[in-house]
Structure 1
């Protein structure tokens, strides 16, 4: 049995994982979820503290699962707590000295998203639309529940701080990516992950919010054997 510690992305709410949690528990695993800080002055240290506090005294069999923006936080947790495996899901992969605000330009995410919009028939100048970019494959009732909530989002401090690790933590790492992600497209992620982590990308169906759109498929892949 593993203990899956689920770190949400920019939304910052444990709610994001609510469709995945029963899937993991049905497979016999323990699951830890939590909300991230909503204080706009909270930086990387405060976000990491929130994850470490949620883990508490648990040790052994810990698997950290990081969604999207949590790619900046989860590796830092590995420096504080003995993690058995780190699983990145549609995640941002930072490099030393890079802030989350700089990541977009450094990686060419804007051009990749635009190219994906062209492939989807939306045109190269398609404006960001949360329903189209994030929720296009999420069930309608789940989408409405998500958008009805008051969400503070990530702090300015988090986006401004440079990522402090000179190398990736010495923890077995997997990278899972939705094939229909319109925000961080698959081929874009393949390039970034190859350049920055040197590991393969494991595909699954679904868009950026795959824990909401494809929880069973995500659970199956999370609980499956590691790709070498």
Structure 2
């Protein structure tokens, strides 16, 4: 079952979730001596990251890594790495260690092995993953009908990352070549937070909680499993 937290205002959501993230990371540091925070890009979580960056945590022992990335350079306007560096790796959190996904390889397929090696070095289990959801039912860069999706959704897979090439749409925009965490990686996380706003996405989320093909709405892979606690944070 997914625990659902609804807020009337986005700022109330940000305040509550920042406090919850702080508690989760503090607990992970106490239990394991280290913590790994997996983060998504997008405009919705950016204020959360800024609030989280100001929290009192031992950031030197926290690893921050991406949930997914477009295969673009870090100075590109669509780069998730750039967004994280602007909004999270500041204030108190500037002492955290960051692991990106994009490297110098010309394609995500050719660069995946290097990214995979870097992610395998991160402390496991991962402490917390913050993911979003699109109106097409995708999460991370696990898009319906994408090339590479089937392998990324293997329940018994060993890879933490996968090269994805999505079908271009209004949701993907022009940057269809991606790299993403796999379902295997997400299932190695102690808690998953699904964060999004808007009535339209809430309707999609409610649909995804009903039985149906995971390939049609990959968010179902997270919602219909019993290994990892999942929480929804939503505001209009």
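Given a value of 10.7, 33 for Rg and Dmax of the Cα atoms in Å, for residues 38-77 alone, point me to the structure among 1, 2 it was derived from. Matching structure: 1. Sorting 1, 2 by FRET efficiency 1/(1 + (r/R0)^6) of positions 54 and 214 (r between Cβ atoms, R0 = 41 Å, to 0.05) from high to low puts 1 first, with the largest value.
The value 20.5 for mean count of other Cβ atoms within 10 Å over residues 46-53 was derived from one model only; which of 1, 2 is it? Corresponding structure: 2.
Can you rank 1, 2 by FRET efficiency 1/(1 + (r/R0)^6) of positions 94 and 206 (r between Cβ atoms, R0 = 25 Å, to 0.05) and just name the one with the largest value?
Details: 1: 0.60; 2: 0.05.
If we compare FRET efficiency 1/(1 + (r/R0)^6) of positions 94 and 206 (r between Cβ atoms, R0 = 25 Å, to 0.05) over 1, 2, the biggest value is for 1.
Bear in mind these aren't lab numbers, they're just calculated from the coordinates by the rules spelled out. Computed from a predicted structure; not experimentally measured. Cβ atoms are built from the backbone, for glycine too; each structure is taken alone.
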